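Asks: As structure tokens, here come the structures.
Computed from the coordinates by the stated procedures, all read-outs in this text should not be read as laboratory data. In this text, all values refer to a predicted model and were calculated from it rather than measured experimentally. Cβ atoms are built from the backbone, for glycine too; each structure is taken alone.
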Structure 1
Amino acid sequence: MHKKAIIFHGTDGRPDVCWYPWLGERLKSRGYHVEIPHYPSLNHEPIETFLPKILSNHVFDEDTVLVGHSGGAALLLSILERIETRVSQAILVAGYATEPNTHPEPVLQPGYDWEKIKAHVQDLYFVNSINDPYGCDDKQGRMMFNHLGGTLIIRDEGHFGSADQDYPTFELLDQLIHRSGQP
């Protein structure tokens, strides 16, 4: 099998912003096949109709690393719950599993089968910030960690990239993926 990484942008994001292209290049240089898809309807279309499109557009296997940012991290919970295999690693950056603020969050499910999610990922990381302006904060990270275990990393770095926060590189993610023991 060939090691692969799929990086999911956040709500209203694009593959060419934040740290996504930088991380993609870093992983390619280490032999990963990298996908950074563009999903404009992420967190605008209900997860019930959006998730089947995601599942049909990508192949998930034991050599897959999933990285999601904000709405893309919330999406990873649904992906991990639904896939029939165990991926190597998932990193949820500024992730959340409950509504983080007063805006609608169609990417969220009403509830999650935490045991199924846990069974479908070998190595799980949550990277959240104490001062996330959108509410995708350390409390969200702690809640997911309490349900799923893994590793919770709390920083003081806002949303890790947004229209108001330039964040072109993310060394921590590169190190976490490197450290995961990928072949």
Structure 2
Amino acid sequence: MVDPLIHDTIVYFLAALFFYSGLQKWIHHRYFILSLAGYRLFPGKLVLILSFLIPLSEWAASLCLFFPGGQTYGLILALGLLGVFSLVIFIKLLQGEEPADCGCFGPGLKLELSWILLLRNLVLLGMSALSLCPQSHRPLTFWDQLFSPWITFVFCLTFAAWNRILSNNSLPLLKKKNLYE
């Protein structure tokens, strides 16, 4: 059983993450289309369709996560999105081609495909799966309700810092692009 404080914190973090990610894909739509085309996994017309469906799906997940009645649907959608994103990254890494920008957060944060990026997505996938587990019946206290937004904010800052490190490739481990390098 998952503590309700942990559940709520993860759910709010994922809601903020998918809202922001979808917003960046929508604002920088042309860039996102180029990122999708750079994967060379989809035909041209499908790239255009996906360039609309992905941000809309991320917003749908975010919207569902904000409302208690829709959180299960939002978490399932988040699991699906993260699973597909992770699978695509894994396929491209196994192909060993030149790393492309993942297109996650627009041109302001270029994240090249790497094993660390895949690990990041798998951690997010695990967080989503954890939130689908049954919650304990412990009632949330005043302090829980006060700290949950703050913990979510810290998660968001930590995630942003982690992505900045990934985009800068400032650590030798992060520069490793191929499994056998």
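Asks: With distance in nm of label points 7 Å out along Cα→Cβ at positions 31 and 55 coming out at 1.1, pick the structure among 1, 2 it was computed from. Intermediate results must be reported in sequence, preceding the final value.
Replies: Details: 1: 3.2; 2: 1.1.
Corresponding structure: 2.
Asks: May I pose another question? Of the structures 1, 2, report the one carrying the highest value of distance in nm of label points 7 Å out along Cα→Cβ at positions 151 and 167. Could you put the intermediate results ahead of the total?
Replies: On the way: 1: 1.8; 2: 2.8.
Structure 2 comes out on top.
Asks: Output the label of whichever structure in 1, 2 has the greatest value of mean count of other Cβ atoms within 10 Å over residues 39-46.
Replies: On the way: 1: 16.9; 2: 12.5.
Evaluating mean count of other Cβ atoms within 10 Å over residues 39-46 on every structure, the highest lands on 1.
Asks: As an exercise: FRET efficiency 1/(1 + (r/R0)^6) of positions 63 and 119 (r between Cβ atoms, R0 = 25 Å, to 0.05), calculated from one structure in 1, 2, equals 0.90. Which structure is it? Mind showing how you got there, number by number?
Replies: Numbers: 1: 0.90; 2: 0.35.
That value comes from structure 1.
Asks: Out of 1, 2, which structure matches -0.34, -0.59 when log10 I(q)/I(0) by the Debye sum over Cα atoms at q = 0.09, 0.12 Å⁻¹ is calculated?
Replies: Values: 1: -0.26, -0.48; 2: -0.34, -0.59.
Clearly, the read-out refers to 2.
Asks: Hey, relative contact order in percent (Cα under 8 Å, 6 or more apart) derived from one of 1, 2 reads 22; which structure?
Replies: Here the read-out was taken from 1.
Asks: Okay, moving on. Which structure, out of 1, 2, was helix-only ellipticity at 222 nm (-39500 (n - 2.57) for each DSSP H run of 4 or more, over all residues; to 500) calculated from, if the result is -24500?
Replies: Details: 1: -9500; 2: -24500.
Label of the originating structure: 2.
Asks: Further question: Here distance in nm of label points 7 Å out along Cα→Cβ at positions 111 and 143 has been calculated and equals 3.4, so which of 1, 2 was it run on?
Replies: 2
Asks: Upon calculation of mean count of other Cβ atoms within 10 Å over residues 135-142 from the atomic coordinates, which of the structures 1, 2 produces 20.4? Let's see the in-between values first.
Replies: Details: 1: 20.4; 2: 10.6.
Answer for the origin of the read-out: 1.
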